[in-house]
Structure I
Amino acid sequence: MKKCILAILAVGVLVGLDQWTKYLATVNLADGPLVIWDGVFALHYSTNAGAAFGLFQNQRWVFLALTLLVLIAVVVFFYKISSKDKYRPLQILCVFIMAGAIGNMIDRVLNGYVVDFLYFSLIDFPIFNMADCYVTISGIMVIILLFFKYKDEDFKEMLQ
């Protein structure tokens, strides 16, 4: 029960941070980008009615349904993960994934698009936001943990 309460609080804080940064981007970057490091990184307001890299534009209901399914799967996984300390990294990563999914889902429900504002011009990477960071980095870390940290016997214990 304590694990769930802490997770809900953490998700709330992370979603709040995501929504606050998107609000700041909307209010402060409408007149143009703010260059942080010339040729490397800028804050650049953009909207995205599609998925990562602007794919599948205007498929709002598909994204909402898929996000809801992923969110349910992550919540169930989080709930089933053993509370032993060695699984704490997975629990934390699940919290970040939930927060990222909720943060972008809020945008899609309220606006029909996601607000993006982080732009690495050095590599001309697509513009993204905090929620995208939560999901992408955490997803990669989950894969690394599952492949390199946990052994076969851990998987049996993990979901008891």
Structure II
Amino acid sequence: MTLETTIGNAFEESAAGIRKGDNPAELAEIRKYLLASRVIVVPNHNGVKIGVINEVLGEAGLPLAKHLAVPTGSCDVSRMPALTKALMALDISDADLVIARGRLGVPGSGSMLVILDRKGRILSAALSPAHVLHGKTVAQAVRDEMREALTRLGFPSSQSRGVR
């Protein structure tokens, strides 16, 4: 099966009113897509996030991402800055996978890390509260979000393997 077939089947189940939720085969297809991705990009204007994201990708046995060095400040005027960054990266690159991190919504709403496929579909995401609430460094918040986004897809948590 492919990710496209999986998505089509889920659509048909929903349309027929018989969809009962996600299943193991669907998660397996998403994991297979991530593992097969050849071009993974992280759009932002500095290198802090790319290093942490690649650290977590490596822990999960996934291909490493490339830094798509673009000014992303204009995305902050959108309703969903993190998602806008990811979509912008798809528009200007030939990525199979985009991992973007930014503000969730309005100022004070916290942050979101989002993973999109080449067609702009969300494969996974993770949220953090506003920095003033969690007090983590950007690197630690990104690390935690990236680990959570992968754990949601069934990749083993690095915590369970003793990785810090």
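Readers should treat all values here as calculations from the given coordinates under stated rules, not as data from a laboratory. Just so it is clear, the model here is predicted, and its values are computed rather than measured. Cβ atoms are built from the backbone, for glycine too; each structure is taken alone.
With respect to distance in nm of label points 7 Å out along Cα→Cβ at positions 3 and 115, the largest value across structures I, II is given by I. Of structures I, II, the largest value of FRET efficiency 1/(1 + (r/R0)^6) of positions 35 and 131 (r between Cβ atoms, R0 = 25 Å, to 0.05) belongs to I. Where does the value -13000 come from, among I, II, when helix-only ellipticity at 222 nm (-39500 (n - 2.57) for each DSSP H run of 4 or more, over all residues; to 500) is the thing being computed? That value comes from structure II.
If distance in nm of label points 7 Å out along Cα→Cβ at positions 43 and 123 is calculated from each of I, II, which structure is the one that comes out at 1.7?
On the way: I: 2.2; II: 1.7.
Source structure for this number: II.
Among I, II, considering only relative contact order in percent (Cα under 8 Å, 6 or more apart), which has the greatest calculated value? Top value of relative contact order in percent (Cα under 8 Å, 6 or more apart) goes to structure I.
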